[in-house]
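Derivation of every value follows stated rules applied to the coordinates shown; laboratory data play no part. A quick note: this is a predicted structure, and the numbers were derived from the prediction, not measured. Cβ atoms are built from the backbone, for glycine too; each structure is taken alone.
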Structure 1
């Protein structure tokens with residue numbers, strides 16, 4: 001049996017895990033440093049997603065559950081469901097939910113995005129968020145069964161699985177909020193249109209003002225009309241190791 005440590009709130013963390021302060025309403029997150037920890041992309045997506053009061057939100061590929069917890073902290077959404085394939089990460093996310101006493105608003109499911117039809121009714125969420133694996137399986141793949149590989153590479157699912165699941169979960173006018181890599185934009189737009197998720201808003205993320213974008217955030221509307229708004233670029237660093245004013249604002253909102 002794995003060694004455990006009891007926190008001040010009475011929850012247990014497994015050996016090799018730590019509790020990080022999300023600096024948002026006093027909420028904390030259990031993470032495993034040797035595993036896949038959340039990054040700036042999750043924080044940016046939680047800021048980009050527009051969740052209204054009373055909405056039900058589904059987070060695909062939820063990992064540690066950071067996006068549902070941040071959205072519960074920052075929005076008036078009614079409920080947030082995180083779906084995670086890897087049992088160890090789903091368990092860790094569920095413990096973070098209990099750690100923050102969010103059981104009445106946040107639920108973690110362990111299951112496959114490709115089997116969403118067995119886990120949820122169609123059109124049962126107002127919004128879907130997703131920070132999916134970015135890389136196709138042949139890009140730098142080493143061990144396809146490692147948790148980090150599953151989180152980063154499309155070995156357990158592909159982009160179409162994600163878009164299809166979002167389309168299934170959303171009613172007409174429901175919204176998808178996704179962060180991904182710009183080099184896959186053509187594929188992203190093609191699949192979104194194929195599944196009637198009209199791209200309506202996009203924002204490119206640049207490491208520095210003079211560097212090409214490394215990430216992109218996209219909002220799609222189920223059954224929406226053709227018209228997209230391109231928002232001003234988001235620059236992460238003003239200079240090496242110094243965040244831009246907007247990144248400080250976003251982190252300050254956590």
Structure 2
């Protein structure tokens with residue numbers, strides 16, 4: 001576990017410096033949403049660092065590095081395109097209003113909290129990349145399957161929302177495709193990635209401890225950022241139309257329509 005601690009501290013320092021750079025940048029452009037891009041690529045950076053200090057089965061390492069890289073780059077590029085030249089994400093605009101004159105100070109601590117959270121969530125990658133087993137267990141293979149489903153599902157959800165916004169009527173609600181079965185399918189598939197990482201890590205020494213990842217991400221996505229703030233904003237701006245969408249559509253896990 002000492003190796004895990006050392007690598008966690010190393011990744012925290014690296015990600016913390018990245019977050020500091022983003023914080024300094026947002027002082028100039030007043031767009032804190034760029035932190036989401038760094039959050040996305042921080043796991044890729046951590047994975048590459050871990051790969052240099054672990055001695056697991058090389059084939060497994062290559063597979064995991066490839067999957068993590070693909071996931072991080074897709075999400076990072078999507079967030080970059082979504083934020084480039086646009087107004088600040090409503091989540092951060094709302095935080096600025098709540099924090100007032102302390103906004104920049106609080107954003108610094110908020111960014112650094114994300115750094116330690118990202119480093120903590122990346123720990124299962126250490127156990128996966130250090131797993132010496134030459135065999136892939138059924139549980140591990142299920143994890144690889146889940147991460148592919150999550151990767152594709154999140155990409156489809158983001159694309160459908162992007163296409164909807166191009167022709168959306170002001171005040172409308174995206175309820176097409178995956179958004180017909182979940183109010184936040186993008187967040188659901190983001191969470192599914194962490195379920196997959198838990199399954200992949202499970203057979204490795206200490207891997208079972210990574211159950212904390214999907215639990216934490218469920219809490220963050222549903223109760224801290226993501227769903228909570230987005231829902232509050234949508235109710236304010238869409239009113240009864242969104243309340244009806246809430247009554248008929250699952251909040252997180254895609255499911256059939258409810259007759260309410």
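Below are the figures for this structure:
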read-out	value
For 2.8 (distance in nm of label points 7 Å out along Cα→Cβ at positions 225 and 241, calculated) the corresponding structure among 1, 2	2
Among 1, 2, structure where semi-axes √(5λ) of the Cα gyration tensor in Å, for residues 105-176 alone as derived comes to 34, 25, 7	2
Label whose coordinates, when helix-only ellipticity at 222 nm (-39500 (n - 2.57) for each DSSP H run of 4 or more, over all residues; to 500) is calculated, return -24000 (choices 1, 2)	2
Structure (1, 2) behind the derived value 27, 22, 19 of semi-axes √(5λ) of the Cα gyration tensor in Å	1
Per distance in nm of label points 7 Å out along Cα→Cβ at positions 25 and 217, the highest-valued of structures 1, 2	2
Which entry (1, 2) yields the derived value 20.5 for mean count of other Cβ atoms within 10 Å over residues 169-176	1
Relative contact order in percent (Cα under 8 Å, 6 or more apart) - structure with the largest value, from 1, 2	2
